[in-house]
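What follows is a group of structures, each given as structure tokens.
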Structure I
């Protein structure tokens, strides 16, 4: 049985947690937002931001709850962060989490064939590296025992205020004298060569991508954390390679604006729902 999705539907939800990955570096949790009703439901992976070094899987809780209440099984993962864990650790966790969710989805009432993903800020960076190169041997290095054949491809990707060019964002922070952003980049990547290597924009320009799923970018025009030129360039390059991508700008909204309630947050959630419905309409 395949999932259907009506973005106007309303469901009660159940929230629970479990461990999706264990290893010598610890146990890593996932928070599950599950619609209560007859499934299966579409499935969404949530990858939070935090400059690769902070934040938590609760960052996008209000958005996750709203999407789940419309009939989507949402899984928000926690993952390794800098400075203890450097690139590509976070991308590898996102890749593993994607495969884990595919393997686990049916047991949770979801349809693994519908799996899409949401990444915000630095989470958008980690997500898009895995999305563009789902079989990269560094990103897919850890075997999923439950289903070794599961892959990290996604049906679609939604990005909120994403860091899609990690080197350009570092140069922006350096030129603007924003020490905290410079330090977070240095803690995760180590040097500028690595910022250029682990870089969604340059992955596209180098022709390294093996997947180009439909994508949506949401960003406020007063984002002083990620310049608008970064997402603009990414959209142009994505389209030039034959990918389907849309960028929606929110007037006068800052970085991470959906963490606060308001009309523009409501609009962003509605856009996400409509985008997801469009990707799943032919199922």
Structure II
């Protein structure tokens, strides 16, 4: 089904794994694709696969972490294919670390790629899309943004991507640009670095099973859908709820430490939220929950 026929798409981090799957599936759906990856050899392999299947592709070895190079990726799409209709902000890095032992240099590198790279490339694409009447941006976020052990820096970067998606959707709707984010779970090189992730992501959860969601969000079939965070692990597909102000909302003219303490002792302790992907119950809430379980 050529849902992207005639469209020009950029996929960052498309040399392997999920990015490669997005690029190859987009080409199969009729799109001309800029295959971007700092590992040019990997990007060329993805592009060769597209060309061998009769598709159109060009390789970019630019890094998204530098604003001028991110813009060059978008310029390449326009110069080669005449326009840009869609962007998949997939480039990213990840590593595990105990939070208080994290390396500042590694933190900076991750944030530059995972957060600034999305901002730079997305802004450059949006400038062109706005002039040409619209388009679709798909940011790759992660369920890790809900909190995951030993992945605090990565989780924070993907939380930033989620917030950016919501804000961009508000800003860009009036110029016809849809902005959504996908939280994928698939067996990739990134997953293979983590024993915990390997346990929750069996071999059958391949990147190819995530690609149809990305293709849908890039296509005109997704008109009217923007500002959404969508999770897919290959078999499950669902919308991730956005943060909200939880009831009850207490009011008084002036809060001091004692009145805040009473609010938590008398009201909020029963309403504390489980945290992290594992839904860990806060210690104070356990005092409320455990007597009910034993009753």
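All of the numbers you see were taken from the coordinates with simple rules; none came from a lab. Note that this is a predicted model, so its numbers are computed, not measured. Cβ atoms are built from the backbone, for glycine too; each structure is taken alone.
From I, II, which structure was helix-only ellipticity at 222 nm (-39500 (n - 2.57) for each DSSP H run of 4 or more, over all residues; to 500) = -11000 calculated on? It must be structure I, since only it matches.
With distance in nm of label points 7 Å out along Cα→Cβ at positions 94 and 182 computed over the structures I, II, the top value is the one for I, the highest of the group. When distance in nm of label points 7 Å out along Cα→Cβ at positions 166 and 254 is calculated for each of the structures I, II, the largest result comes from II.
One of I, II was used to calculate mean count of other Cβ atoms within 10 Å over residues 38-45, giving 17.0; which? Structure of origin is II.
For the read-out log10 I(q)/I(0) by the Debye sum over Cα atoms at q = 0.13 Å⁻¹, a value of -0.89 was computed from one structure; give its label from I, II. Value -0.89 for log10 I(q)/I(0) by the Debye sum over Cα atoms at q = 0.13 Å⁻¹ corresponds to II out of I, II.
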